[in-house]
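Below are structures written as structure tokens.
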Structure 1
Amino acid sequence: MRFTALTTTLLLGSAVSSVSGGLITRQDAERKAAAQSACKKLKSKLGTTVVQFEDSPEWDATLVAPWNLSNDNVAPTCIVFPYDHTHVSAAMQEIFKNGANYAVQAGGHTAMKGWNVAKDGVLIMFSHMKNVTYNPQTDSITLQPGVRWEQAILATEPYGVAPLGGRVSDVGTGLLLGGGISYLSPQYGFASDMFRELDVVLPNGDFVTATVDNEYSDLFWALKGCANRCGIVTRYEVYAAPTGTRQEKTFYGGTIKYPASSSSAVVNAMGEFNSQEDPKAIIISLFNHDTSPDGTPDEYTMTYIFYHGSELPDSIFGQLLSIPSIEKDIGPRSYYEVITSIPKGAQESVQFFGGSANYRNSAELQATHTNWRNFTKTFYPNIFQSYVAYTPLLTPMINAGRQRGGNPIDAPTGGFITINFGLILPENVPAISDEMQAGRMLLLEQSPPSPGLPIYIGEIDVTQNAYATYGQYDRLKQVHAKYDPTR
């Protein structure tokens, strides 16, 4: 999708659909004509294996690839299936010349409607760029953009290393461009803080390689948090983190399931946990409310705790372990077992996210949980699953990122909790009601981020402007304007 400047909300297409009285407007016609022109020229340049149209071999599978049902079956004018960066450069040159709408899909794991689809535009689909390699000489891992984190871990695990990536195994590499929160983040920073070298196609189609100390060092820095605004990355080279092989099981931990009656105690424990300074400690709590097919509600909390070591230190995890629980599954774990702990979740459903952040203020964290619960109880017969996730981001994580050159997010030290509101509608329900959407907006209004804290761009609503919460927002705008001055 073509995007407007960083001063706006996160996602605004350059040519929004407009229909009046059943008639197609001039804007619609111009958008379609631009895409048709770009696609025709790309077909001539790249051929029908790379550039495909309706009824082509990979067309139908691509339209239903997005994780969020809201983005299924949104038909572009054509789909570009690049096999290398030259195909991406050619696509962007024609898109740029013709002023066509476009979108890029790597893992397709977004809760934002319209985020990775291009109605009447060009869709760039990375399903043929999935290579993963490890270089022991540089201790770095090279990732093509179409890979997902489970595939990346499987490829690197025999070497005893891993890239920093998603906490859900089917998330794709787009996570890296938003910073990226990993199970290894407490030790190394945001996932993007581990960048070593990036191949990037700029909005005009130019191809560059960005590193921390070459002429594109400003772009390299911006791509640590710019999301989809500063170019298309066609190759990530990232520093490897030592995680051990699957047989070595260098982590200890697992899952704890708590009843609803323990929610308040878990919230308090999350606030207390955020004062920890041990970078080997890992935790995320998901407060869940599910609705069964017969309408019966089920409220519980799933907490995922791990320690990069041979046991769970009682001084760190004792409070959580002492809270009454339904079941515990704790023991030695490989890193592969860690990253596959959280289920992949529903695919054939409409999904929504919303984000916030909070200093370790237990009263405010309790209020956020109460507001989420009130929203959920109001609409639960029409919700498949509602959850709010609390993830502590510890001071060692922020310091680790700064030691590697920093990033646009520039979160303050002292530790805070990033908050993700998730909503999943029942299977094949195509849209949210006006009343439920108003309830979602009220929940976000009731739960603003604490002043000075960034919200995580990978877990926000389309109405939220994560960039404006960044500590280096002004510098990011300058870099964006340099590399994409037309938008």
Structure 2
Amino acid sequence: MRDLVVIGGGVGGLVTASVAGQLGLDVVLVERSARLGGDCLHHGCVPSKTLLRSAQVAHLMRRAPDFGLPATARPAVFADVRRRVHEVIDTIQAHDDPERFRGYGVDVLFGEARFTAPDEVSVKGERIRARRFVIATGSRPAVPAVPGLAEAGYLTNEDVFDLDGLPERLAVVGAGPVGVELAQAFARLGSAVTVIEAAGEILPREEPAVAGELREALEAEGVRFRLGARLERVEREPGGLTLQVHQGTEHLPVVADRILVAVGREANAGGLGLEAAGVEHGPAGIRVDARMRTSRRHIFACGDVTGLYPFTHMAEYQAGIVIANAVFRWPKRADYRVVPRVTYTDPELAAVGLSETEAHARYPDARVLTYRFTAVDRALIDGVPAGGIRLVVRRGRILGATLLGPHAGELLHEIVLAMQAGVRLDRLSSAVHAYPTLAQIHRRAANTAYSGRLFSPGTRRLVRWLQRLVP
């Protein structure tokens, strides 16, 4: 009997297997595809951010006159962009070479794993028994049941990076992070992009005012949005694909050459034989407790398959919880109070903790401190046109933050650490931030909590009294 069987070779599975193997456990890692790395490496974070970077460079080249330089941009050759995307994937893939994990003492198998009993899985006819199991099978793109969509053909994040050429007209169904990121990337590379979203604003999870400001920035670059819209059907016609869209009482057809579906994710919980193992699961994914245990206490799950947080960094975090419980037998519990998230558009939108609405629902006395990048010198140097920070605070404690601006995903982590470590607002306000940096926006925003009191009539009277008292 083996010590641990890990099903799924994405981030959650790789972290769990590598640590357990290096600690001396007898570990089997099973991956159904022909390579390790999971969705993030091959179809998600890595290719999308590489594409976004190429698109950003193309955009900056067109903006050269804004920096006193001659415009040098030429039309993008999509084949060259695609080649760089795959070069980056291949470079990172080397980190996930099966031989590396075998060197950790992990037995790496490729094939479908299916439970045949609570303590046994079958892989290509081989039955493997183990004391504990970890399910880390990830998720796949959700596809809406729209008449004509399957017949017309559509792209998802799993194949959009393999396009032979740049679509002249691209329709994006869904304005979540994936949808808006790829909409901007393709628009900057030369596609005419229309985004169709059922909600009334893009990125419905985020602060509406901030999401609206980002949408306006994307619209200024030529991305068109159909918000509060319903996709009724798709028709293939001689001039391309016609998406029949209703927006309120209006019928607004959208004509495109390709359709990208980005309406969310579905957990890869099917085909695992969970019934044979007695593992409970639902539409969102496999149910787990705070220790990442399923309904069978010796079977754990982490990452997208749980339906909790569809982020690679959360799969890694949850893998750490699994290791604590399954390997060290320490009853560590997951804490989701400080979970950062980033939409990697330009400008980036990053957030953590409670939104203004959530904070006010819990704490009526919560306040929102704001500061704009237009008042930060480094932002002016870098030619940043807009954006800023919103800090949600209560009694000197930071409850949440939203940043819109350059490198927002990097800047957010000062707030993440402050919240995680319980650093109060006055400490953030007094921390020295190098000049000129974008990070000064944190201190400036924190200072606004005290400036009213500092420059109040009472403080002015106190200063005059002190000046008379001490010559």
Structure 3
Amino acid sequence: MSGTPVSTQQKALAINLAATWYGSFAEIGAGQEVARWFFKVGGAAGTVAKTISAYDMAISDGLYGASRRYVSRERLQSMLEHEFGQVSAQLAEKVGEKRCFFAFADTVATRRFRSPEHGRGWIGVRFQTDPNAEPSQITLHAHLLDGSAEREQEALGILGVNLLHGAFFLHHTPLDLIVTLMDELSRERVEIDMIKFSGPAFARIDNRLMSLELVKLGYTDAAMFTAQGEVVQPSEVLHKKPILVERGHFRPVTNLTLDILQRAREAFLTEPGVEHQEPVIIAEMSLRNLLHAPELANVDFLARAETLGALGFHVLISRFQHDYEIAEYLASYTDRLIGFALSVRTVKQLVQEQFYTHLAGGVLEAVGRLYKRSVKLYIYPARDPESGRVETMDDVALPKPWQHLHRLLRELGRVAIVQPANESWLSIEQDRVMTLIEAGDPLWERMVPTQAAHLIRSNEFFADMRRPTASAQT
């Protein structure tokens, strides 16, 4: 990326001077902060064919069609399609053989006067990489975190120019493009929690890896995609839904991993307010569990994502270390029950005081923050590796503060005990399963859900896996 302009002014001017891209700017909710840059630096006549801000809902609906929500991915998509279609249809004969058409759009809600809620919005560009080419597209969702609407508008303008410059000059290297989105911005001002690349320019891009990149770069604390592999902004899936989450590295997902979640789900479905609504099931992987082998990180990550998706789980990638951080994050999207499925073994690790030295209130603060919203733990037994005995929460020697807290939480109905469907699964160790997979020993298939096992075998997931020989199969 050497020689790539960094300042917003340089980027806008580079686009204007290139005289390659010609198109429209449609901006709703925060002025015309992106288009403004191209007029400000000079030479905009070669870039800007049209600008529009359809603030009145009736006019907006007349242009882009009716919409349930105006700050949404659906509204952004209709804006991009309408604007690009108009530009290409009306200007193709005039300049279509020598210019690349584009449509930039954003639909944003900035901070309201005296409101504590920060701004957010959907931003996108639909563009050609060559004259007469089929369009490609980049869509992103951003939170605007400044303390005033004026500052949020300024940040939006910078982000929009960064997106356009990246789309035009860096579309062949999407990872570099993502890095430059924060030029002249900071995480304190903007959070980008979803990005999607589509169209012929990005035919070989897996958007799940782009989501992972957002988390790696610290542009967001968490990114999400569905069981079908579709990247989403979390509110699209989580808004006012009951949520059940299991944390882990899922390398690979095993019968034990799955049973912990399924037994928790059975109990979760009986909770008040959940009975008539299917919960969102999430498998959460923290960044520290994904970077054990950087040279294999992407391939390894996709293997886990594929196997979890085959079991119907949405995936959340996060920078969170503690459960209370996950609870606080999820509670920002829902007011319904949030459940955590975990084993006794995990609980024994969580109650160690050393994990909370960064909190002034230690254990008490951690518990308070975990249960600040509607949260419940579903605790599954574990087999003690030394004695071979099955341990439940009643068998765990908790430190004194935790003894009282656990008893209180049980009495308040904030902790539930669940039982395994098959006690033999308590002996399954993920590390041993990986060793068997890498050795080509088919015994691993007995320890992994059928759908996941099929994917692992057919795709040779987890890097070092080798197919078993004929003799090993007998």
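No value in this document is a laboratory result; all are computed from the given coordinates. Keep in mind that what you see is a predicted model, and the values were worked out from it rather than measured. Cβ atoms are built from the backbone, for glycine too; each structure is taken alone.
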Out of 1, 2, 3, which one gives 22.1, 67 for Rg and Dmax of the Cα atoms in Å as computed from the coordinates? 1
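Comparing distance in nm of label points 7 Å out along Cα→Cβ at positions 55 and 359 across 1, 2, 3, which structure shows the greatest value? Kindly include the intermediate steps, with their values, before the conclusion.
Numbers: 1: 6.4; 2: 3.1; 3: 4.5.
Checked 1, 2, 3; max of distance in nm of label points 7 Å out along Cα→Cβ at positions 55 and 359 sits with 1.
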From the coordinates of one of 1, 2, 3, log10 I(q)/I(0) by the Debye sum over Cα atoms at q = 0.11, 0.16 Å⁻¹, for residues 167-390 alone came out at -0.67, -1.20; that one is structure 1
